[in-house]
Structure I
Amino acid sequence: MHRGIRIHDSNYSGSEIIINDAYYYILILKQVKGLAINVVNYNISDCCILFLSPFQLARLQINEHSRVHMLHFHADFYCIEYHKKEVACNGVLFNNIFEQPFIHASPNFSDEVYQLFERIAHLQTSNESYDSSIMKSYLQLILAICNKEMFLQRRKYTNAAIHSLSEFRDLINENFIRHRTVQFYADYYKMSISTFGKRVKTEYSRTPLELIQERLILEAKKLLHLTYKSVKEVASELEFQDVFYFSRFFKKHVGVSPKKFRDKVGIAEVAKKSI
């Protein structure tokens, strides 16, 4: 399996593009008719930039007017955890279950990102040994400017919105391992499960149970990618009854087993440097 970086700049035929593999993706989407990631449908603008983490299932509804410019890279080529001091994109552009995984892009901004795509594509045709470092620099620049734009758009949204469940993210992050039932979180807000579920669905486009399970899966992916802990040890740390139940749970939500996920995504540089 190729573990570098690739650009796909073409007009796609058919009515749907499906993405679900071991790469990080950055996609410039123009006039895409629909976007679904896992179980969530999103309303997107005529031009936006989408960010996908490994083994997220994305479905793009397209037609003859749609344009999709795609960059994907493997963690072996550019480890976002290892480079978090330079570009703190992890948890902002990637691996954030509470926010929409895209930014609305103006024509100027999308053109700026596309020009960087083109520079990487040009370097792919060269055999010079130093081109890998230059491509990483271009990728880092793409991540940096998109990271900044994401923060600006989130700040605008936060200032305009009144969140009725402002503590819910922190509550899940602190309790998702021990408390996996919706009842625990509904009790915290002194709501019935039905009322609480409707409020969460309105604010986050997912049910409380889906968010709890997504947080568990995110943590499992981190442990498989960032540590050398065995699958059994990961299951134990996440307080699953046994490794077989954990493996079934993981495969149901990710589409591959924990072992295959680790084989495809690999072990991050930060894990290698800690042993």
Structure II
Amino acid sequence: MAKGVLVDLTKCIGCGSCTVACKLWNDKKFSVEEPTVGPAAIAKLTANNWTVVQHNEIKKDNETVWRFAKKQCLHCQDPACASACFAKALQKTKEGPVIYYPHLCVGCRYCMIACPFNVPKYEWDKAFPLVSKCQMCSTKVDKGEAPACVSVCPAGVFQFGEREKLLQEAKSIIAKDINYVKDIYGEQQAGGTSWLYISDVPFEQLGFRTDLGTVPLSTYSHNFLKYTPVVAVSWGIILTGLYHYTKRRNTISEENKNVKL
């Protein structure tokens, strides 16, 4: 059964332990120029930040309250990034994570355009840049272990397990408590995701996209992007033909000049 993570945003205290665990496990550098905790304007996903905790000041019941939202790759059930990648550098595993294989990447960056959550980033500062994003600690998940960020949370924000069971748990929680929004983010958005969220404030106020619908975006892109390799190869053949045609014409022209001389 595919694994997932249930995130209860009402419990998050914004400590950032998850962001530290992510960097340590994935050997990503710490940088004061790219903070992982803070308002959405400064705590952003980057090639070096695979997970961030964004602070949000919310008006609730005529009061100002703070809510914290952890952001990372949501590991879609039917990922648009993988559908857009004709090189198969992004692949969905049966356990749940969407994995990036750099040795297959051709640097087209179609995945960045396709992702509805704006997750994949490009390593612009490197001589040989690659795409970079959360891998959901796939080597841990493959062994039935929780991702590093999940395992260190001191506030009990996360639950790791089978996605379907987590959905049932989420539905039970929000049904029993009137304070929760009666929606589970990730259950159906863009076809569903492995990361599921519950909250006591509307998700759009926390920076989540709520305009995606329920149909996987790969449904729209697949029929067109499947022709990309054919177009690339065909264009290569055309250019090669034009090169040889031009070269032959130049050769004939030179031979005619020599004959006249």
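Things worth noting here:
- For mean projected area of the Cα convex hull in nm², for residues 42-153 alone, the highest value in the series I, II is held by structure II.
- Structures I, II, by distance in nm of label points 7 Å out along Cα→Cβ at positions 98 and 122: label with the highest value: I
- Of the structures I, II, the one that 46, 20, 17 was derived from, the read-out being semi-axes √(5λ) of the Cα gyration tensor in Å: II
- Read-out helix-only ellipticity at 222 nm (-39500 (n - 2.57) for each DSSP H run of 4 or more, over all residues; to 500), computed value -14500, structure in I, II: I
- Among candidates I, II, the computation of distance in nm of label points 7 Å out along Cα→Cβ at positions 178 and 194 that gave 3.8 used structure II.
- Read-out relative contact order in percent (Cα under 8 Å, 6 or more apart), computed value 24, structure in I, II: II
Just so you know, all these numbers are worked out from the coordinates, no wet-lab data involved. Just so it is clear, the structure is predicted and the values come from calculations on it, not from any experiment. Cβ atoms are built from the backbone, for glycine too; each structure is taken alone.
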